[in-house]
Each structure stands twice: as C-alpha cells, then as structure tokens.
1. Among the shown structures 1, 2, 3, from which was the value 181 of volume of the Cα convex hull per residue in Å³, for residues 141-396 alone calculated?
2. Suppose you compute helix-only ellipticity at 222 nm (-39500 (n - 2.57) for each DSSP H run of 4 or more, over all residues; to 500) for every structure in 1, 2, 3: which one lands on -14000?
3. Given 1.01 as the derived value for Cα Rg over 2.2 N^0.38 Å, which of the supplied structures 1, 2, 3 does it correspond to?
4. Given 16.7, 52 as the derived value for Rg and Dmax of the Cα atoms in Å, for residues 213-292 alone, which of the supplied structures 1, 2, 3 does it correspond to?
5. If you work out Cα Rg over 2.2 N^0.38 Å, for residues 365-508 alone for 1, 2, 3, which one comes out largest?
6. Among the shown structures 1, 2, 3, from which was the value 55 of percent of Cα pairs over 19 Å apart, for residues 245-300 alone calculated?
7. Looking at structures 1, 2, 3, which one was distance in nm of label points 7 Å out along Cα→Cβ at positions 197 and 453 calculated from, given that it came out as 7.5?
Structure 1
Amino acid sequence: MKQIVCLYCEGTDAKLAVLSRDKDGIIIHSVGSLTMSRTLQSTLRQDVMAELDGQDLISADQVSFDNLDTEGVLSSSSLPVDQSDVGQLNSLLSELKLSNMLFIPIVTEPVINFHTYEGQSDTNKKKLIENVISDLKTSKGIEVTEDLIDVFELNEKSMLGVFIEGEIPCVGLINQLANYNKKRYLKIPTIKTAELSLAYYVSKSTKFFPEDYSLIVYIGKEYSKLIFMEGQKLTHIGSTLDIGTKNLHTYDVYFSKILLEMENGGIPKLDNIIICGEDRSENLILSFYGTFPEANVSELKFENFNTSSISEEDKTNLALYAIPISVAVEYFDELDKIYVGVNFLPKYIQENQKFLQFGWHSYAVMPLLFGSAFYFTFQILSTNREIKDLDYEIARLNQRQIENQALVAEITPIDARIKNFDATQKILDQAAEGSSLWNKTIFKMSDFIERRRNFWVTKIETITPDEIKMNGYSLNRSVLTEFADLNRASLLKSINYEPLREKSAFAYVLNLKLMRDTLITK
C-alpha cells in the first residue's frame, strides 16, 4: 500500500506524519514539524478560479487549477515563494519517493467552519447536503458549493455541516513541493478536518462511560482547540483559542475559555480531560486537576503503532503529532469501511489531478478531435493496406524476375549451341562444296594422266581457297600445252628441261583455278 503524508497547517506551524499500513497494523515512518512563512496564505482561491475562467487552452500545465492556486506563487504574476517553507518540507521527505505517496491536507479554522443543522434529515446524502446548503444560505447568507461541504451526525436531532471557505494553506504547500521536485502535482485523495479526526481517534482509542462528558485539549504553538464529547460521540466543538505555547502567560485563560464553551455547548460537567499537542507538562496537568478536581486528566496515548522507524525522542513526543496521526487512522478505517468521516476534495484539486485537463471551450472541439482522429486513422489504415498490397505485388514480380533469370540462364547455353551449330553447318557446307570441286578436279586430272601416260604430278599445294599450284614432270612438252589448253582456268607458269634417267623430261609449274567444269573431257 502507498504511504500517506498527513500535513496539518495552522498559522505558521506545520506538522506532518508519514504512515502506511500492512497486515500487522499501522506503521509510522516519519514525523516532523516546520515553521512556515505567512506568504502561503496570501493568495485567495477565488482569485485563482477567476483566472482559470479566462483560460482557453487545453494544455495541462495551463489549465491546472492547483498550479494557478499555489504553484502560481512561483510565477511572475504572483507573490514570490519563500523557498525555506518548501525546502524544509522537502528535506523532511527527502528519503521518500514522492510519486508513490498520497498527501492528505488537514484543515481547521478559519478555513473550516461549522453549521448546526436541525432541519429535515434525508437518507440520501446528496439531498441532505443540498438541504444543509439551503439552510446555510437562509440562516447565515453563506453560499457554498457541494464540493466544499460535508455533513457529520452529532446526535439523532441535529447534523453538523462542515464547509471550507478561502484558501487551503496545506494544499498550497503540497503544490509548491510538487513544483520544487519538477512535478505537475502530487496526489491528494481527500482533505480532512483536524477537530473531527482528533475526536474520532480519541473515541476509538479511549473508552468512556455513556454518561461521561470528556474534553480534548489540543495546545499548539499559536492556537488551541477545545473538543467536547458525550460518551463516545462528539457533542460540541469550541472556538479556536488564539493562545498557545508562544503566547501563553497563565493557564487560567484556558479554564475561563473552557467554562465559557461548556456553557455554550450545554456541558454540565467534565469527567475526563485528554491533553495533546505542544504542552503536556506536569504543571498543566496539575492546573487542570486544581480547576476540575473530579475529572480524570491524562495525556493522549498512541499505542499499537509500529514506531521502529522513528527516533526515541519522536516516540516520546507522538502527542505533538496527534492531529496528523489521527487523520491517518480515520483514513485507513474509511478504506476498510469501518467508519465514514468528513471528506473534502474541491473541484479545482480534482481538475488538477486529472490525466487530461480541458477548459470549457475544449469540449466544443472534442467532436472535431474525435472526427479528425477517426478520419486520419482510416486514411492511415487504408494507406497501410495499399502499401501492403504493393509490397505483395513487388514480391511477386521479384519472384517472377528470379524465375525468368533462371530460365534465361538455361536458354543461353542452348542458344550458344544453336549459333555454334549454324557456324559448323556453314563450315560443313563450304567443306562439302570444296570437297566436290576437289573430287571433280582430281578425277579429271587422273583421267588425263591415265590417257597420256607421259604426264606426272609430284606436288600440289594451295595458293588460295579456290586456286592450287601443281608441280610435276612430262616426257613430252606438247602434253603440258595440251593439259593447259584443256583447263580453261589454268596458267602454265614455267617449263624447264630436266633429263630423267637418260630420257628427255620437262619440269613444269602450273596454277589451276578450282571451278566447275575446270577440266573438259574429250
């Protein structure tokens, strides 16, 4: 469970207690007090609300109510903040993680006011609050909104209306702490009343007889409180006394004020007096005994708390922090549905703590925002779908290209083979044609030589593809002339006389064209 920080501000005095709860009970992690400057109480909430009405933007920082209420003190349009206040508070909480904590401001007079309502009761709390607001306006001329008022049952005949007026100093200090730690806000679940929470804790921790009248005396540094109980129930809250440890000269002032409040509240006697706060001295207790000898005077005890995290001095002086500890006990009991106390949470605090904050003008454009969001979302989805289809088509074409390249790779060797075949065929055709000419030429030469018997060929060599050179011998010169005459494309280059075995012989050189019908047969 999150830790809670109960912060009580009264005048220049502030007290806090950090508590949490586990299965074994309530743990007190830290207690402390600090002296504040009075600048915390300089700005009225009404001024803040008026400034807020002029806001047109939907920025969270600009529309933040609490930012305007208290953090605005840090801005150029407000009074300068005494950094010692928030600095002291921050040092008291320096070892704790603020984002995991809940802050409960505690209010008292003059911020809180009480109104006794004896009109018609109603089981519907909302309707009852409306009746109390109407009665308050009629009887005292005070107008209060529903977020600033709550009701508390005094007895069967009357209800106590509790309402807030003016600025809440503790809320301002909490918001300054958030600003000090660069946060927009710190979570505030509720605002509690000092007198009612203290009365609840006394009623829970101390048992009285039903006919007993008891007085709770809380003495602060500048103010003191008188709370009267009948049996276990609250019966009367006295006016806050402007006396405390700083300005008290004699205890007789307390006694006269107590007697006056007893008369105002119809308290006939005092059976028990419980003391807490700054002064719990023996002299004070003896003075009460002297004035109210029949009353049982005791100091308020804080037992059944886990105090292992605090110092021995703080354990001894827990009564100093009676109000913040009482508020924590009441808050935990409310979570457990054991008790229903008085709670406040003004609208400006609720708005500040919203995740999204809008001015009234913003609601007018919200349909446009949703419409534009729908339109752009539809366009994006359509475009994404089109892109997906195009990606699929690109992938398909890439696959076809790969298949075509593989087919081309298979066709290329075949095409090369076809081209090679054509070249080979051409060569073969040329060779076949040449071989036919050679065959005819040789056949005709052989036929001529066989008929003449005195003509020989010793050497044949190629000069050009269609012309050959013949070397040989002949016994008769006229045979050479005859052979040359028979071959129309022949040219007798030379005839030389060379005796061959004592016979007359002629060596010849003859060029012959390879053409159809080169030799004419007779």
Structure 2
Amino acid sequence: MLAIVLLFIQSLHAQPAAQHNGSPLPASLDHYVDTILKTFSVPGLSLTVVKDGKILLAKGYGLKRAGRPEKVDEHTLFPIASNTKAFTAMALAILVDEGKLKWDDPVIDHLPWFRMSDPWVTMEMTIRDLLVHHSGIPAFAGDILLFPPSTYSRREILEKVKKIPLVNSFRTTYAYDNILYVAAGEVIANVSQMGYEEFIKTRILDKMGMTESLARFSSLKQAANIATGHLRMEHGVLPVDRYLEQEIGDAADPAGGICSNAVDMGKWLVAQLDSGRVPGSELLAHSAHDLWKVVTPVSIGTVPAELAPAQMDFCGYALGMRIFNYGPIKVIGHGGKLDGYVSQVILVPKLKLGIAVLTNQESTGAYWALIYQLLDHFMGNPPFNWVSGYRRQLDSSRAETQRSWQRALIRPAATAPQPLLSPLYAGKYNDKFYGDLIIEKDSSGLSLKFRQTPQFVARLEPFQYETFKAVFRNPALRADSYVSFERGPDGEIESVRLKVIDPDSDISFDDLNFIKEK
C-alpha cells in the first residue's frame, strides 16, 4: 500500500496547480482526498475551504458508515468536539462587547457558588482563566464525569471542582481541561439569562446562517444525515454502534457538544476571518481581537524527520484556539476528538484562508496530511509527501501501542490463587469525587456499575489474588480494567480501585478510590 501511495503522490506533485470547479484549489484534490481515506482507513470526511471571504469548497467524501452505501455529503453532520470551545469563547466575547461582563471579572462574581480546591485561586480565577488551561488542575481532570456522559447536571459537575487538587501553580503550566469550559457555559447562561445551547443557537449559529448545525449534542439523535464514528480496534476499523450514548452528555456541551457540516463550517470560517462579521450583522464590535491573543504558552516537541516541515517554532493557547506557526505563517487552529471522530479547524489570517476537516475515524494524520497539502498549495511551498510521512507516523504509533500493550499486560503468576466469586465483594462503594460504584453478585457471577454513568457496566472475571478483570458491556469504550480489592486488618473488604488495561484508552480511573460503605 505504501509504495502505491508514494507513486500516486509523486504523480500528483508533478501536475501544475489547476482550477477546481472554477476555484483556485489544487489539481486532483478529489483523488488526493480519496487516497487519504484509503491510506488511513477513514470511512468518510467533510472538507471546507474558504479564501478571501468566499467558500471555495464545501464537500463530503467517502461513507457515513463503513460497509454501507450512504455517502457523506456537504450536509452530513459530524460532532466537532472541542472545536466547540471557540464558539464558547465567542459567546463570552459577545457578552463582553455588550458590557455584561469583563474578561478579568472573577468567576465568583457570576457564579457565587463556584469553588476551586484552593481558596486563593477561587478568588483570583477570572473569566479568561476558564478558557486557557492554566488553572493548576491536572490535564483532563473531571473528564470521568463528562465522557461518556454521567447523569450529573452541569451544576453538580462544577460543584465537584473543589475536590480536584491543584498539581501546578495557578497560571504557570498548560494542562488541557474540559471541565472549566463547562463553567464558562454556566457563566454564559447566568449572564445572558438563557440556556447555553439557546445562546449559541440564537446569538451565533442563527446569525451566521449555520441553520443545519446543532448546539445540543443530544439533538443529533433526531437528525437524519449523520456520520457514524469509527474506532481502530483489534479486528480493524469498526463502527461505534452506541456513539450517540457514549460520546458526550449535554452537561458538557460548552466543552464539545456542537455538531456541524461542511456547508455551515464554511460560514463559521468566513466569519472568523472577518472578525465575527456576517452579512447584515456584526457579532463582535470590539472583542474579536481578544480571542486570538496567546495567554498560555504550550511546549512543543520535535517532529520526526518524515514530517520535518511541520516543526513549530512556537505554540500558545488563546481563547478557545491554539496559535502556532507553519513556516513563516501564523496559524490559528484547534482540534476536536470524541470516540470515533476527530476534526481540525485552521485559520490563516494573512492569507485570508480557512480550512475545516471533520472525519469519522480517529486518525489525526488523515486531516493533517490534507491540511498541510492545502497550506502548501496556497503558500506556494515546494512539494512534500505528507501522506507518506503521516502514514509512517501511524505505523510507528501502532507499533508503539503494541509494545505498550505488552508492557502493561499483567500475566497471572503460575501459583497465584484466583479470587472467589464471593458475596463479600458485593456492596456500594463511594469515591469522594465521582460518587457511587455498585458491585452485585448474582447466579452468573459479579457485576460492576458506576451508578451515575450508564455506559460503565461490566462483568467481573476472576484474575488472581484479590484482583478481577472488568469486561465492559460496551467494548468501544476501551475501558476494560483490572479491579483490585483491598482488605482491612479485620479481613473485611475496605476499598476497590480500577486500572484500565488498554494503554491507548482515553479513559482513566487512576484517581478514583472507592471506599466500601459499611
């Protein structure tokens, strides 16, 4: 396959730039996208390109679901995941423009009940701080309440923030989080006196003419034209059958709940590049310039040789967007990921260029190979084989994942006794942050469920000593875990902890310690 890809890319680079449907897009773009889909096993994607205030391309490619004939078109909806964060930041900027809040307002001025674990940080935390990932909490802290969705309300989730310990000093260290964007959504609702989703719909989506986009993730269940998410599993790339239930709950909409398509993302890109202006309306009169100012520096690593042109010189996080460079050009961008989907939005103000790629498989190399090819075209850069570079990176990553699996896999000792399927393990356990875990014994053995997360249900298989394997009902969660019980001095079960087996899983139970109720 790789040799075929190399030959195709060489022939592609040999062709001069040409008009594509009357627009200045690269020659053979459709063939290039098809090659990306095949090379990275991506069933389908949505591509939008805007230039000089016009939508050059809004098009779907490939399939909504692998193995079925329905094709992605320009109206097919994809979850845009964390690309939602830029919408949340714009909503706050609208309220700043209207004089209803200031970026430097303390959060507690608008949410008096909000608390961090440190009283001083609680007092100092501003609206701007909610958006820039430097609060001091660990990266992805609180995600266990958001992905897959729990039954907790937005307020109940945020009232748990005070139980998250700070691992870094306030405003010193970049550590990506979602939970403080949930707080930003609550600020928007409180200040505007309308629900977050209603504000996004009426004040942004409707104003921009993004009439096919959804501000509430649960609304996707009623939509007809949807792309199904896919995961790379042991037996290949497979659809996520329960994606509507396992992705995200409405409580987390401000962090990643918006769904959109190629047509509507074109309108979003055009407005972003024009400081929030849309025909007949100006969403932002003064605050547009605030959104793209770097607040938190982000450390950068060294890219492998096969991707050398993508080496950044700087990267920083602004308000809902990352700012970095591609060669001499400053780029504003953000990615998004939910189970079975990844997406990327890119804005290049100097070129008046915007690109959005939404995909239904978790291959970041697929969208970067497409984006960098387009950037090279519009920047006039010399040809570079992005498909082969990102394919090599994928192969290397998959090999490292296999090695990680071998390192993480625990083989039971030959003489180790298996735990008994004893009713002593059954009962209610409580973690002070998450809540309740229920372990029950019936005729088929032991089962486990997280009371507030309907997707977290598993059967327990004896492993060794006081440890079981939890095999979750939904394998697409990649949450199968070692479940270890601890006894007290009196021999009674005191607590239980879970350790996810898959080293590539997005789920972590490491910070949870469930204490058995007496």
Structure 3
Amino acid sequence: MIKYGVIVLLVLTGCAKVVAPSGGPEDKSSPEVVSVFPEPGHVDSIPGEVRILFSERIRLSMADVQIYPEQAGEVIIRDKEIDISANPDEGLLIVNISSNLEDVRGNSAANPVNLVWNSIPEDSFATADVTLLRHGEGSITSNARCEFYLLPDTTTPRITYYPDTTGLVHAGWLSSGDYKIISYEDIDQSRSWDPEREPGTSNEISLPSGELIELAMTMTIIDSIGPRVYDLLVLDSWHLEVLWNEQIKIDADDFELVNITGPDSMPVDIYGVSLSSGRSSTGRMTVFTEQLSDTLYSFSIQGVQDLAGNPSLADTLEFWATDSLPSAKLAVQSAYPADGGVQIPPLGPFFISFSDWVDQSAISLLYSVTRVADSTVVTGDFLRTSATAFTFIPHSDLLGDRQYRIDLNSGYVSLQGDSLKGESWTFTPAWSQRPGSVSGTVSGTGAAVVTMVVAPAGSDGEIQTAVFAPGAYSFAEVPGGRYTVSVFVDWNSDSTWNPGEPYGAWPGVVEVFPGIETEGINIQVVP
C-alpha cells in the first residue's frame, strides 16, 4: 500500500507584541493531519468522498488545494476539515495541499501535503524530482508553485505540486509524455506567473513511464529596483523587526546601515542586524539596539540589498518604543560540533550561535577549544558571522582520534541582565588529509637499497612503499594517522617481503600528524 507522508515544521517567526496575559501558553504548534479517510494508497476503486482532518482549525484558500484530475471533485474547507467530493475516471486521485496552510493563529504547516489514491500500478507513471533554487541564494517561499503542462497544452496545468522547505518538489504519478514545467513564486496569489515581478523559470522535459527524472530549476527575476520597508514592529526594549517587500540579504556589518535617534536627537547604539527565521514571501530583519525608553524614536535605513543586489533607497519611519523585556532569556541556540561528535573536520570551522546579540570581545574570552589528553589549548580565530553567531577556525589541524573539548565558561551578562550559564562539548576529529612525514635511520645491512613499507595500523588507508639507501631517510607525503613501519631487502625485486629476505620493523605504532615530521623512527635490518 502506498503510504503518505506529512512533514510539518514551524519555521515562521511571529510578530511579537506586548499583550495582556492570556491565561495559558502561547500557541506555537503547527497544524497537523491527524486522519485521512479513506486511507491513501493502492485501492480497488477510487473513493468518491475524501475527508482530511487536522489537529486544529485551519485557514487555507481553496485555490491552494489542487486535485488531479482537475475535473474530479469539489473542495470544501471548514473548521478542522477539508472535504473533497470526487468523481475520477482515470484510476487515480491526487490531492496536493500547499504549504500556505495555517492554523487560526498563523502557525504554518511549512511543507505541503501530498495524498494519492490509485488503482493503477505506480510503474505506469513517471516521476520528476525538481530542486528549486533562487537566484541570489534566497530561500524558497511558501508561495512557490511547480506547474506541469502536458504538451501541446500550455494553457492549463495538468497538475500542480508544491516544494518542501528544502526547495524539493517530488512530482509523482505523471503520465508519460512531453511536459513544460513552470516554477515560480506566486506572490500576488494569481496562480499565474508574472515574469517581471515574480521569480520563476520554465523548462521542457520528456517523461517516460516508470522512470525518475531529476532536474534543478533556478528561479530569477529581471529586477533593478531595491527593496522597500513596509512596516516596523517593536518586539521589546532591545529588539525591532523591520519588514521588507521582498527577500533581502544581510552581512554581519550591515548594522551600520541603520540609524535610530531619540526625541533629543541623540543617536541610539545599534549592535547588530540579522535575518529573522521564517519561510515568508517578505524579508524580516531583526535590529538589536541598546535599551529603548517608552517614547517616540526616528528610524532610518538605506543600502540594504535584495537578492539581485539592488540597494534600498533611504527610508525613514517613526515608532513608539516600549519598556518591555524580551520573551526569552539569552541562551546558546546551536553549536557545532555537537557533544560526542566524531569524524569532525580537523581544521573546522566550528560554530556557535546565541538566541540574542552578544559582544564578540567578551564572548571570545569565554570560548575555548582544548585537547583533553594534555590540556593543550587550540589557538584560532574567533570571528563574527552574524549578529548572533560566530565561527572558530583553528590555526592548525587538530589531531585525529583525539578527544577535544569546547568550553563556554559562565560569566557573560546580556544587555537585559541575563547571565549565560557555562556549557561544554566534547568531540573527536577525523585524521587530516594534510600529509606529514616519517624520518630516522636504517642500519644493519650492506645492501645498496632497502624497501620501506608504511602501512595503516587499525584504520583505513593505503599502504605506501618507497626505496631508500641505508642511512638517514625521510618518508614524505604520509597522510595523518597511525602506521606500522618496516624495512626489507628486496632481493627478487617483487616489492614484497619474502621469507629469507633481511627484515626490520619499528617495534610500535608510529603516529603521523598533519604537517609534522615524526622523527627518530630508527630501524635495524636483521638477516
């Protein structure tokens, strides 16, 4: 039986407001499908009635519920249900619900819902996996659509699919034939692509039955107009949210583009700006400031770029600040490597982010990376990547198969007076691909040359051989790792040690470190 998947993620950041206590926790859960009747999959006959029940009341346009075949049914949305009256005649019923689905509090389902009932074998159809990309590396919004037109018809899409949060459109159950695919962000909700105002692209492909075709489509727009601010929200005394009419891109130093002055015309300190999380058709920018008072301020900004690189013109707004506290205390939001991580890249970079802006110079004194065995502190560069995130890049490769510890010591106090608690993570790096070398002397034989073998000890890797004259040697270009080192006189020139050929070996395991020469590996050859 064909199973269906419903993936629901909460990724929209709500517009925080100061309100009276509601008497209970704020609803931040996404609407979820709790039942579908009848159950999707392979069936003897296509159902005439379908009922989809959600975990809570929903808001959704009927235009965001696509049925194939298009003439197969009628859609009714009410309270927690979507009811479909179907009359398909092709042995197939598909219901696609876009990620514009929200509950009554605006929490988004984020990913689309795809349901299929079929009485025809699946291998009679073709499948297309379309990866949608945005020119300028922007995220794919919840308004994105991927329409499949069965040629020669280019007026009415045969079926419409919606991308998930990664931008992937998994379009199955397509009859074989030649298709035109149009992918675009339906910003005006017209269900038609306006190339001059909406990012999009088109392509033509041939889909044979029983095959999977994979392709990538980059949506772009001919755009020469910069982004524009259309609203400003006061989140609390330290945070503002600026809403733009399109997606924007922000660098760590773009806080210099913002200016805020109080009623005394004195400038307000701006500490940083960052993009708010959320799968939205508009840009959301958080501004981190010094504490604001309950009074009128003037906000101005210019030079913020959209995804096409067009800068915004100067824009000024007035707003009334609030003296409220943030809804959440300062905490570590994410860190890499995670505690217990293995095979971590030995040269990093490592990351740490916080739930709020933190001072770089202060937090860098509390952040450290240490090799556990000998308490060696790793030197490196601690760099800001955004208003709330940093990266640490070691100056040299960490040693493979050694345990390291990241410490974030306590002692930092946020602008709001929150104390950051100390935390620690341990991890184990992979061996570096940067080579080291082995050196020493070979003695005990009068042969003109000897063959040296460097073989991995208890780990994956290639056996390396080289020919040296007895005496001092240096075996270069050895990848970091643990090795056995042996020498023999190759009398029959077959590059393999045979019984009777003089032989010698280092008595233990040799550790080769990236970029370092392991010295003193002296080997005596015995008859």
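1. Matching structure: 3.
2. On the way: 1: -14000; 2: -7500; 3: -500.
Answer by label: 1.
3. 2
4. Working: 1: 11.7, 33; 2: 16.7, 52; 3: 15.8, 63.
Clearly, the read-out refers to 2.
5. Top value of Cα Rg over 2.2 N^0.38 Å, for residues 365-508 alone, among 1, 2, 3, belongs to structure 1.
6. 2
7. The correct label is 3.
The numbers here are math on the coordinates, done by the rules we state, and not lab data. This is a predicted model, so every value here is computed, not measured. Cβ atoms are built from the backbone, for glycine too; each structure is taken alone.
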